[in-house]
1. If volume of the Cα convex hull per residue in Å³, for residues 39-94 alone is computed to be 77, which of P, Q is the source?
2. Consider the structures P, Q: one of them gives -12000 for helix-only ellipticity at 222 nm (-39500 (n - 2.57) for each DSSP H run of 4 or more, over all residues; to 500) as calculated from the coordinates. Say which.
3. For distance in nm of label points 7 Å out along Cα→Cβ at positions 119 and 191, which of the structures P, Q scores highest?
Structure P
Amino acid sequence: MSAPTVLLVDDHATMRAGFRMILEASGIEIAGEAATGREAVERAAHLVPDVVFMDVQMPDMDGIEATRQIVASGSSSAVVIVTTFDRDDYLFAALDAGASGFLLKNAGPEELVHAARVAASGDAMLAPEVTRRVIERHGAAGRPPETESDLVVDLTERETEVLRLLAAALSNSEIASELFIGEATVKTHVSNILQKTGARDRVAAVVWAYRNGVA
């Protein structure tokens, strides 16, 4: 797979410059930059990057609305929200908007590069901090957990293994390596997990795993 291309979106030029330096040093191409949500939508449509690193709080249009518009357009670009997590309502709104990943702004260089590659491959990237916040919110407001017998009936042993690794924030390729199976097989297991648990996406599947004692 060729190196992914990334669009950097942040209203602080110094933040964009820092991300650019880190990503380019690892061979990732920067397709362009934007300082507002509106610019992000326009440049994502024009440049069609593999990944958009999206800030949340920006002038003109915030990153959540920009994410929603990019996803709704049918774009092939995956959006990774980069936030300080000082507003949980932004986090959950971004989930609903279709974001593919979440990172802390102080994430280390390896995490940034990993997030770009994972999102470009079509996988979801959730920082552990995000997973905890998602679980806390859904655990408090969601439906009651299923029983252990329901879990046994619904998921095979292999599907349960895959779900645990999903909850540990591993990508499909990393799960394949961990379980010594093909990546296509992992994708099949993930699809089955989503169908059986009724989860809309990988994020919802992780929530289900924590609430049912799988993770």
Structure Q
Amino acid sequence: MRILLIEDDQLIGDGLNVGLGKLGFVVDWFCDGEEGYEAVFQAPYDAVILDLGLPGRDGLSILKDWRAGGRREPVLILTAQGDVDQRVAGLDSGADDYLPKPFALAEVAARLKALGRRHNNHLEPVINLGRISYNPASKVVTKDGEPVSLSPKELLLLELLIVNRNKVLSKESIENKLYSWEDEVQSNAVEVHVHHLRKKFGKGIVKTINKIGYTLGEI
């Protein structure tokens, strides 16, 4: 999942940025409200973590304008402990979930995964596709009942193909999901990840659509 994080507290922001990155998320972090507001229009985010008290522009204003403009990215708002009014205001403005500070990284990750499943209409705990099973919560992938070890990028690519099965994804759209703006992306990065998935699951797992992109193949 590619996550937009808008949080001005350096300690919290850095903790989420680094921690979620280690858990396999791709994170773009902004400290300024106005910059964070604009960022959602620049990349395909799967979810947003939004603080409410931000410099430049407050979180509620950001959220209201996003929703009024038709943006439907799932939003997890961060609120002060015990501030019920903030939570209610956030949910009324279009937030999908909230989390009071302080919080545990594991809970943030779990809530983001749940938001992603609901947003993509994949509410079942395990997705079964032919010989492959994928658990979005635990990130466990099995083939014929046996677990398959994947790198973080390989897992992100497989998840992207599963979520968008029956759709053709361009190389650019895949890069935008797998990498943040700060990452250095090799020109053949997507091809390398596709090659690794084919080695682990069989050549048919990813189908190349000439001059267009990739889609989930025979599994």
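1. Values: P: 68; Q: 77.
Traced to structure Q.
2. Values: P: -17000; Q: -12000.
This figure was derived from Q.
3. Values: P: 2.5; Q: 3.1.
Max of distance in nm of label points 7 Å out along Cα→Cβ at positions 119 and 191: Q.
Throughout, read-outs are computed from the coordinates displayed, never taken from laboratory work. Keep in mind the model is a prediction, meaning the values are calculated, not measured. Cβ atoms are built from the backbone, for glycine too; each structure is taken alone.
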